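Bear in mind that the values in this text are calculations on the coordinates, not laboratory data. Bear in mind that the values here come from a model prediction, so they are computed numbers and not experimental data. Cβ atoms are built from the backbone, for glycine too; each structure is taken alone.
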Structure I
Amino acid sequence: MANIVKIRGSVFAPYAWLEPIKDPATEKIFKYTGDAREFTPNAVNTMRSRLEQEVIIDFYKKEIFTYTNACTVTVKVTNPDGSIDYKKGKTSTENIVCTNVMWGTDEVSFEMMASASNPLNAAAPAADYYYTC
C-alpha cells in the first residue's frame, strides 16, 4: 500500500473567454476570462481562472495536509464609446475546505468542498463542488 496519496480537485471555465454580457442599463459589455487548458497538472498554481484544492494523505503519519488556491478574475469592459478597461479581483479561498476527517486502521475518509464567487460580480453564481473520499 502507498504511504502518501495526493488527490486534486479543480474547477474552471474551459474557454479562453466567456460569452460577452451586455448590461442594458449602462450599455457596457463585460467579457470574463476562462481557462482553456482543460484538466491538467501543468495548470496548477497559475492563478488562471480556476479553483484548486489538494489533499495529501500520509498514511504512515496518519495526517492530512491541504492546499487551496483560487484565481484572479479578469474582466474586459467595453464602454459605449468603444474604450476598453480591464478589472481584476482575487477570489477567496475561505470556502475551499477539507472536513470530517476520520481515520480507520488502514483507511481514511473525508470530504472535499469548494464554493467560491466571482469577486467582480456579486450576482454571478458560485463555482461549487463536493466530493466524499
Structure II
Amino acid sequence: MPARVWLFLAAILGGLAVVAGAVGAHVLSGTALADGPLQQAYRSAQLNHAIHALALLAAGILMLHGQGRGRGFSAWALQAAAAGFTMGIVLFSGGIYAHVAGGFAGVTRFVPVGGMFLIAGWVALAAGALGLRS
C-alpha cells in the first residue's frame, strides 16, 4: 500500500484516539465503570491506540524517506509494520472498546491477538529501519 494511505490511516486513527480519550474522560466517568477494572482496561486501550497511531505515522514517514533508497526487504518490513500496527489497534483497542461499551465478552478473545500484532509491528519497524540506506 502506498505510504500516503498509511499516513492517512495514522491521522484518522490518531484522531479517533483523541475521541476515545474524550469518551473515557467525559462519558464513562459518570457511569458505574468510572473506577472499576473496565475503566482501567479502557484507559489501556486508549493509550495503546494513541501510541500505535503515532507508530503507524512513523512507519509511513520511513516509507516516504526510504523510497528509492531501501532494499526490498526494508520496504516489505515497513509495510508489515504498518499493517501490524493497524490490525493491532483494531483488534486490541477495538476489542476492549467493544467489551466496555456493550459488554461483548466474545470480542475479548481478539485482544491478545491484537497485542501480538502490535508487538510484531514493532519488530517489523525495527527490521525495516535497519534496512534503510542513508
Of the structures labelled I, II, one was used to calculate Cα Rg over 2.2 N^0.38 Å, giving 1.31. Name it. I
Value -24500 of helix-only ellipticity at 222 nm (-39500 (n - 2.57) for each DSSP H run of 4 or more, over all residues; to 500) was derived from the coordinates of, among I, II, structure II
Out of I, II, which has the highest value for relative contact order in percent (Cα under 8 Å, 6 or more apart)? II
Comparing I, II, where is distance in nm of label points 7 Å out along Cα→Cβ at positions 20 and 100 highest? I
